[in-house]
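Several structures are given next for inspection.
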Structure 1
Amino acid sequence: MKILKEKTLPLSLTAIIILIDQITKAVIVKNWPQIGLIKDVFNNDFLWIYHVRNKAIAFSLGDTFPEPVKKVAFIIIPILVLGFLLWYYFKSEEFTKLQRWAAAGIIGGGIGNIIDRVFRPDGVVDFISVRIYGLFGWDRWPTFNVADSSVVVCCILLFVTILINPHKKEGKKKGKKDE
């Protein structure tokens, strides 16, 4: 029972991310015109609210793909990947607590964008524009949303935790056998 609770509790983060993502997108769709730049919200040049739609994936990759290919590449494959991640999440004992929370954040962000791809024919709603002062040769980072942020931050967190201590669970199992 304790193991089930440890596995299901982080999924509350999944639900929270989906909820915040969809609420913020609904507010943007209702209150900002598409391709409408609202710099005055924060009265600065660093953070803008900028309503755009993305019919592709990160950085608009695949924007020129034919519609049937987009459906497979941007809806069906992500659903399969998230399904596998969810299956592995429950089946595996290899995740640490922090890694479970990171995986839950990835799942939440992925579902948030899949909802847009299925139910918003104009594309995924992106609205956060951040100035990066020439990094990578860009003045601004490509516009993103809450789901995108969740996926990126949680993927980095998951990757770092795997790099820092890749055999934590294995070490615990070996220690128990040796005792």
Structure 2
Amino acid sequence: MVTWYDEPMKAVFLDRDGTINAGIPKYERVDSPDKVELLPNVLEGLSLLAELDYTVFFVTNQAGLAEGIITQQDFDAINQKVLDLIAPSGIKITGTFVCPHGENDNCGCRKPKPKLLTDAAEKYDINLTQSWMIGDRLTDIHTGINAGTKTILVQTGALMEAPEATYTAANLHEAVKYVVSSS
């Protein structure tokens, strides 16, 4: 007797600030919706990603919540503005996983710890070894490595190289093209 079952999903985990919208070096913190500005080629990259068989998530450290720089309502408004600006790409962001703690809080969820990815994997039945973490910081790359995903550094933030990344791309569009060529 053959039993049919669904295969675990594949995912692309996207850092938000510095990968999708401007972060460092333009803004130290994205602390208001007025600072939300999509990076070049993001809509093209997300349009291509929308055509693939991946579930897509935002994973983001937001120390500003712990530091009182932004409130939960501020974060929600900023995130919603990003979602509104990327909507023309056709992408569906299944969820946003956020660490609201500061660097010295010793929490279990702050990137580069893998908890944001492993929580998403558990909730949505995701195969992490078939998934990707894309971000602009070393913490993003290490998060993916720690969770067992493949990783892509996008050179849209302050970091230009990470030898431990699976691939380095100039921007999100180039990163998604690499995901396509690797699938």
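Laboratory data are not the source of any read-out in this text; all were calculated from the coordinates shown. Since we're looking at a predicted model, the values are computed, not measured. Cβ atoms are built from the backbone, for glycine too; each structure is taken alone.
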Checklist line | Comparison of 1, 2 by mean count of other Cβ atoms within 10 Å over residues 75-82 - largest value held by | finding: 2
Check: Thinking only about distance in nm of label points 7 Å out along Cα→Cβ at positions 67 and 107, which of 1, 2 has the largest value?
Finding: 1
Check: Can you tell which of 1, 2 yields 3.5 when distance in nm of label points 7 Å out along Cα→Cβ at positions 19 and 131 is derived from it?
Finding: 1
Check: 0.97 is what came out when Rg/Rh (Cα atoms, Kirkwood Rh), for residues 99-154 alone was calculated for one structure; which of 1, 2 is it?
Finding: 2
Next item on the list: Match the computed value -18500 of helix-only ellipticity at 222 nm (-39500 (n - 2.57) for each DSSP H run of 4 or more, over all residues; to 500) to one of the structures 1, 2, and report its label.
Entry: 1
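Comparing structures 1, 2 by mean count of other Cβ atoms within 10 Å over residues 59-66, which one has the largest value?
Checked 1, 2; max of mean count of other Cβ atoms within 10 Å over residues 59-66 sits with 2.
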Checklist line | Given 10.9 for mean projected area of the Cα convex hull in nm², calculated: source structure among 1, 2 | finding: 2
Check: Which structure, out of 1, 2, was Kirkwood radius over Cα pairs in Å, for residues 35-138 alone calculated from, if the result is 16.0?
Finding: 1
